Structure P
Amino acid sequence: MATRDVILQAAVKEIRERDEASFRVTAVAKAAGCATSVLYHYFGSREGLIDAALVAIVTEETNMLREFAALSSQAAQDTDDAVELMVNYALIAHDPSRRVDRALRARLVGAAQTRPSVRAEYAKYSDLAQHQNMQIIDTLKSKGLIREEVSSSAASLVMRALDYGWVLDEVHDEPTVPYDEWIGLIRLLATAFFRSSAYLPDANAD
């Protein structure tokens, strides 16, 4: 593995275990088996390394979700399958075990507003995520499962929003919305994208 990748891997582990204020460059360098000067050579500064680690975490998590959704969209045979795709996508994105990574994704969005280097990297990630989601939506459209009036780009943005969903309620020690109610609403939302199914009467029906 290349030195930069080893350092980045160590930085991802460090930021997952600690918050930004407690992030230790020396610990990352030790874990990567290199001098701190080497770390700065690749990432410029402590902030540059944190930025790169945040982007790496979000990219890794997003790629996992996209892979699942892409395979599911290819396998979907009817609108019921397509609705379950969206619901299962949300279930994976909002799994309680992924709470830390959801919080890191939210931090990355904030960092993109104030750090030019993060903004540039996040823009690349955002473009890729949008493109991948549009491919998923277009796959389902090609099967005649999604209503023609549904915009692929807008639906893609909704899927990306689901990646960040549940974060708002996770700031509380105890959820203010029951988890099953949240998923139930996502199921209802998903039905709005698709043609007639067991969940939603055909909009064109009398």
Structure Q
Amino acid sequence: MGTLLYVVRHGRTADNANKVFQGQGGSRLDEVGAAQAERIAARLAGASIDRVVTSDLERARQTAERIAAASGLAPPSERADLREVDMGAWTGKPFDVVREEHAEEWAAWCAGIDVRRGGGETYAELALRISTAMLDVAREHEGRRVAVVSHGAAIRALVMHTLGLSYAEASRALGAVVNTALTTFEATDRLRMLSYNDAAHLDGMPVD
């Protein structure tokens, strides 16, 4: 059996709630996000995970720390290659401002074109980065169960790469990854997706 990867998006932040593009910046978990993180931590406490690995961005780290604590594990190890997509000049700006200031990029992005938003990464570049990181995590923890905390666009790009979809195809076929949703993979010499965007633990809570 390969390595099982329980891939989790971080809990909600004020920027999520206020529709601000975070990219590799962003805010801490808000009250709702902290509660969401507690829910996924309780869920994974029953999954016999062996290790927690996280993006080094604060919102992911805060989520990962709760998961590790609930399972009685060592503090999460951090990896910069699990970060969210680099959004360049879009970072820290509300959706409405980006729509006005970067109208051509916004229109292309909404049309399913893999544009380099604000001079940052393309989704293709993100997909290669995140899939390489996940396989590296799997090799380091071969045969074990690992919770990996990352970000919405990064997880969606990972699924896109795993399923062999273009960005346009992924835009049509895949819904956005909600906060603390669980996406699972079995990793051998490649990734095989087992589930996507599972937020059953958020029953009764706000879901963006």
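Summary of computed values
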{"item": "Which of P, Q leads on distance in nm of label points 7 Å out along Cα→Cβ at positions 22 and 62, largest value", "result": "P"}
{"item": "Among P, Q, structure where relative contact order in percent (Cα under 8 Å, 6 or more apart) as derived comes to 22", "result": "P"}
{"item": "Ranking P, Q by distance in nm of label points 7 Å out along Cα→Cβ at positions 38 and 78, the structure that comes out highest", "result": "P"}
{"item": "Origin of the derived value 40, 15, 13 (Cα extents along the principal axes in Å, for residues 110-149 alone; candidates P, Q)", "result": "Q"}
{"item": "Answer label among P, Q for the case where Kirkwood radius over Cα pairs in Å, calculated from the coordinates, equals 18.7", "result": "P"}
{"item": "Value 0.25, calculated as FRET efficiency 1/(1 + (r/R0)^6) of positions 30 and 142 (r between Cβ atoms, R0 = 30 Å, to 0.05), assigned to which of P, Q", "result": "Q"}
{"item": "Which entry (P, Q) yields the derived value -12000 for helix-only ellipticity at 222 nm (-39500 (n - 2.57) for each DSSP H run of 4 or more, over all residues; to 500)", "result": "Q"}
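Taken together, the values in this text are just the output of simple stated rules run on the coordinates, not laboratory data. This is a predicted model, so every value here is computed, not measured. Cβ atoms are built from the backbone, for glycine too; each structure is taken alone.
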